[in-house]
1. Going by Cα Rg over 2.2 N^0.38 Å, for residues 569-664 alone, which of structures P, Q comes out largest?
2. Computing distance in nm of label points 7 Å out along Cα→Cβ at positions 209 and 233 gives 0.7 for which of P, Q?
Structure P
Amino acid sequence: MAERRSEGDIKMIRLYKDGVFLRDGRDIVEHGAPIDKDEARRNTISYAILKAHTSNPNDMTNLSITFDALASHDITYVNIIQTARASGLTEFPLPYVLTNCHNSLCAVGGTINEDDHLFGLTAARKYGGVYVPAHQAVIHQYMREMMAGCGKMILGSDSHTRYGALGTMAIGEGGGELVKQLLCQTYDLPLPEIVGVYLSGEPRDGVGPQDVALAIIKAVFANGFVKNKVMEFVGGGIEKLSVDYRSGIDVMTTETTCLSSIWRTDDSVREYYEIHGRGEEYRELKPGGVAYYDSFIFVDLSRIKPMIALPFHPSNVYEIDELNANLDDILRDAEVKGNAQLEKVSFSLRDKVRDGKLFADQGVISGCAGGTFENICRAADILRGKSTGSGAFGLSVYPSSQPVFLELTKNGAIADIMEAGATVRSAFCGPCFGAGDVPFNNGFSVRHTTRNFPSREGSKPTNGQVASVALMDARSVAATAINNGAITPATELESRYTKPAYYFNRKVYDNRVYNGFGKPDPSARVQLGPNITDWPEIPALPEHLLLKVASYITDPVTTTDELIPSGDTSSYRSNPLALAEFTLSRKDPEYVGRAKEIREIASKWQSGGELPGEWKDILNLLGEDYSPANTGIGSVIYAVKPGDGSAREQAASCQRVLGGWANIVREYATKRYRSNLMNWGMLPFALEDGPEFGLNAVIFAPGVREAVQSGAESLTAYVVEDGVLRPFTLKLNPMAGIESESVLAGCLMNYYRNKWNNGR
């Protein structure tokens, strides 16, 4: 199939499960192999970039990647740098950008946020980093503007680290993986599968990048089609898209659960780099003559309509026209799914229907997905000369960086937006994770942001509050705003899109951003605020473990936000014990108390203190071979599929400081959450079948240290029940690079400290 076959009866999105060859970047060959698959796989853009960054390009089976740059924001960089400092850090060995776009506001936690920002600035001075002050740019917009480059790889401690449209393969991971890079270690993983994404045709006016992204997410999320794989965008439709438009699709690939993404580059990308004064970063990237993809996605851009992702997941997607035609059925289904995820509150959407239309109470255009120059210009075109009204509905717009804000001011877009009644804010990621524009109770917000998980808008269901977010493109958010909040696809409007040119003014950054890479000052003092505390002592993995189930979660998917809530809890991100108090607070409020109780028993066990009768009986059952010298006691969480969403390592570290030793799951939603567990010394167990235990069950895992040391793929564990040991199998699955060493040491920090003390 070639480009010409985008016409006719081809579906909007078509999935090819089996491998596909692509000839000359255009013609799809499903049947018959033009050349050897392994040879053709080497002709993909992805393979070439990975090969250029692995330590042994002659062995592409297992990769050991060194990145070109790192990026963190102010929810993650304190713990990363503190961990690296404790491990012997003396200088940042590669460009490390510290942005301040998540905790820019200081309404919660007193001086905490600015204390962390000062920590970031002084750390950048001491170790030679790049520090971007608050309100200057959201993390990913700065990285696009100033750090991306064709053929480069960037690692960020934020899940939406995606710069593929600019020819940069970027990956979002937990902080432990950045610590490894800061200490000149590698990012280790097997060669990922490569999925071709063929874009054909051209989007109609009123259809934006979020619409395309949501359509793709709907097609591939539930079936795991691209999970932990690299998405490589090819096809003639790319040239019909601006770079801003491509980036808007690209940043949302995170919600497919892919590992990373990369796009074919062209003169539009060259122009982007030239506009930003970095023309030397451009080079053409395209597949070789015949390239092989392990699976394939065909997207007909011309058939995509305005989309909406209803609460509570970016994959809960419908065409807006379809939603409006079937409101009662679709909203009832959304309510059933939503209430299954929530506790103590009743979630509803059908009460938002008036006169046959669904009404939102709020609109937001923000962040790395929505706040780009082109999205805001298109929204301004729709809002120009109109009104958002004086009712409950309000619209907020956050340009993604000060340079973008400056240009929108110069070309009049900001004036048009403000005149229509919308408010314009500075660069801030808050609306993406619940720290800004929190709706009223039972409020319904439509947003061009990245996620719509429960509480991502800032409500607290455990306090009896509930609100919800639906994701839409900026164009349809603006159309909804001028229609009094009635959900409206932008294609219903006859708007004239002005398409103004973009001019980048680098002086905005030159006059404010601290750029100290390559210029560390060892004499500089890193300034610690009162909330910045060191990690508690974390023990190494003992020979055997006794684990009590402290939380038992049966939801199909458990998000990172449910494991450790975002929003106001992030003010305690630099205080491990204080932050741990919020673990599972919105999913299982009793978990922290249970975990602490188990941690107290573990402490008594290690110190020879008196144990409760239940534990005496268990230890008597095990016999004298097991003692505090070789057997640890701790807690474990069971969940069906945890870890969807954010890269925040706190989802694992908070369990760890509460005495957690493991997770037991059916599968892990993402690689990054499983990696976070191992970086914090936690065992990533999995089950073949359903669990044979419940909440408060005690599990005995003998020989667990030996199993990790030997690389065993499974071990026999026992449920301790009614005076007997009932066996079952726990899968360990392969650990890459130093992951097993981290688990054995108790955490990555311990591993590096041991290595440092032993002369590295």
Structure Q
Amino acid sequence: MIKLFEGGAYLVDGRELIPDSADAPKVLKQKLGENVPSKDEAVKNTIAYGILESHNTSGDMDKLKMRFDAMASHDITYVGIVQTARASGLTEFPVPYVLTNCHNSLCAVGGTINEDDHMFGLSAAKKYGGIYVPAHMAVIHQYMREMMSGCGKMILGSDSHTRYGALGTMAIGEGGGELAKQLLCKTYDVNRPGVVAVYLTGKVQKGVGPQDVALAIIGEVFKNGYVKNKVMEFVGDGISSLNVEYRNGIDVMTTETTCLSSIWETDDAVCEYFEAHGRKEAYKQLKPGRVAYYDGVVYVDLSKIKPMIALPFHPSNTYTIEELNANLYDILGTVEEEARMQLAKAKVNFTLRDKIKNGKLLVQQGVIAGCAGGTFDNICDAADILNGQSIGFDEYALSVYPSSQPTYMSLVENGSIAKLMASGATIRTAFCGPCFGAGDVPPNNSLSIRHSTRNFFNREGSKPSDGQIASVALMDARSIAATSINGGYLTAATDIDVDYTKPKYYFNSKIYETRCYDGVGKADTAAELKFGPNITDWPKMSNLTDHIVLKVAAEIHDAVTTTDEIIPSGETSSYRSNPLRLAEFTLSRRDPGYVERAKEIQKVEFARLEGQNPIEVSDAVKVVFDKIKGLSGFEAIDPKTTGIGSVIYAVKPGDGSAREQAASCQKVLGGWANIAKEYATKRYRSNLINWGMVPFTLEEELKFKNGDYIFVPNIKQAVKDKVSAIKAYVMSDTITEFTLTLTDLTDDERNIILAGCLINYYKG
């Protein structure tokens, strides 16, 4: 089904793969004659290299400094981004910047605060010259596909699923700090990423959808890091057998592999897509050069892909539906056991095997939604499966969210919506809520099957701290529909006989023209920003001091820690415009005691900043400094000039969402650093840096525990001098020396850390 090459490979004429080996030059010469490029030259023949080169401003392709063609944010992130850029001198959006309202669309908590954020967004679009897409009009990525993508372009978004590679657009999801930099005419700095070919061949079976292909790939590459921080470049003869919406459905899920970005070959089907959306000029053919070199290859035989399911609590926890149904008790038992370790501190009883009824898995809810599931083709195929059928009147419920109003209208006009409604499914507007726990929260102890992007612990909206637990399994819309007509019993779409009608899509541009505000190039500097009572400025943050004392406020040993665990999604999202209030939720569903531990040590730092001596404020801190003075060279250390704060240790933090709040909330609570074995994504590490937090890694065995104090001397000078190995001390009953590592920082990143955060850095 899927094969991973052990090393790199050459791609000849876009169709023939030649593994990199000592014989590769000879094989290439036999095929091409004397005109054989070197490996270094062939690297430049990937699609990705050409796009990166055209957007790089550094003149050095190994050290990229990139400017993007457009940007996008939704209503969880744009307030903080604009506030950050405004505090740093923003006068006008320098590139088209789209502000969508698809996350905080429901005023579920906090009264008016969600709609207050929307009014702030509209006023910002008017003042600085942006595009404003009202609530329920489109999910962020569907709007960007329809209206902003273009072959050879690059787009930066403050949402991790910013992916438009199937439309010839290299898109990257990052934390808000990186977007603020672009708004201030700065660059996105990154080492040139490796490029991995995803070679598609063959043709998918009837009933197999894009989520099935995506989950099969994710299951193969996530845990081994095969494409981590690389670009996935889709090539091969199999692409032509997939329509563009199908390609989009695969592409958006590349985020779950932890790759940096994605790009696809483009063809006449992509040209027709742009033409249908009134933007034919956005098309150009993209393909690799005659000989292109890739750092790896994911070889996918589409004909062998079967309907897939990703069981709780990660998109990489994949099985074929056939395999799961044949081994229900054993596989679900394994998932339960893995979950128990993750839920050790939660007072809940997580079960899956209790959902086996009559030898089959019975689920309680189905959802087809968002940038992954809510596309035209997915919903049309689901409607054909449900046509003339019923989802029944028991516990099982099905909801469908078209990804945009134009998509919704076309589905109404071709009769798909009528088919779905007649079956008992409910139809909603464009909203990302089911993807992060702000809509369609299932009942306690239930299992929801969803064609959405993620199935992390608690992301469906339950509250384990309140004794609630539900879970999500990811599936394709077609198999969700097949399950729906089978009373909620898990069913693969390949197991039913359906005539897929494949109606043509018609895009109505007037829907956006009559409702969305387009202020690109029309900034009104005299316009006033509209602030709701929940929208607050970022608190002041201090510069890095010569030495720092860190109290370990959380110690997490899970294999991976997601940003959802660091700062939960769902109803807490409504407070994203109030940094202090949002910070109260940090790690609340993973380590509920973290906030109080962090605030306790932050009180000491506040006292220090007000001129008090920290050792007179805290007996514990006095003991720490007495021990520090016993170290050679630090007898005269001054507590008044030594930064005091908290630190989180996690094995591999930062998987999942791009949300910068996973870092900023720690900073607001007095966090100075993270310590990790490695960081799950570049974007989380960048978020830490942009909020002035030191992204340490630890290569040796753990020598401290929750509640311990760590002394990191001369950290300011180490950052300045680009020192990679930094001596630190655990100030426990005994003093234990160990080494922290700090590598791969750009000069700008070092200066941001020294300044204390991005805002301080740009203020000078």
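1. Q
2. Checking each candidate, the match is P.
Values in this text are rule-based calculations from the coordinates and carry no lab data. Given the structure is predicted, the values throughout are model-derived calculations rather than measurements. Cβ atoms are built from the backbone, for glycine too; each structure is taken alone.
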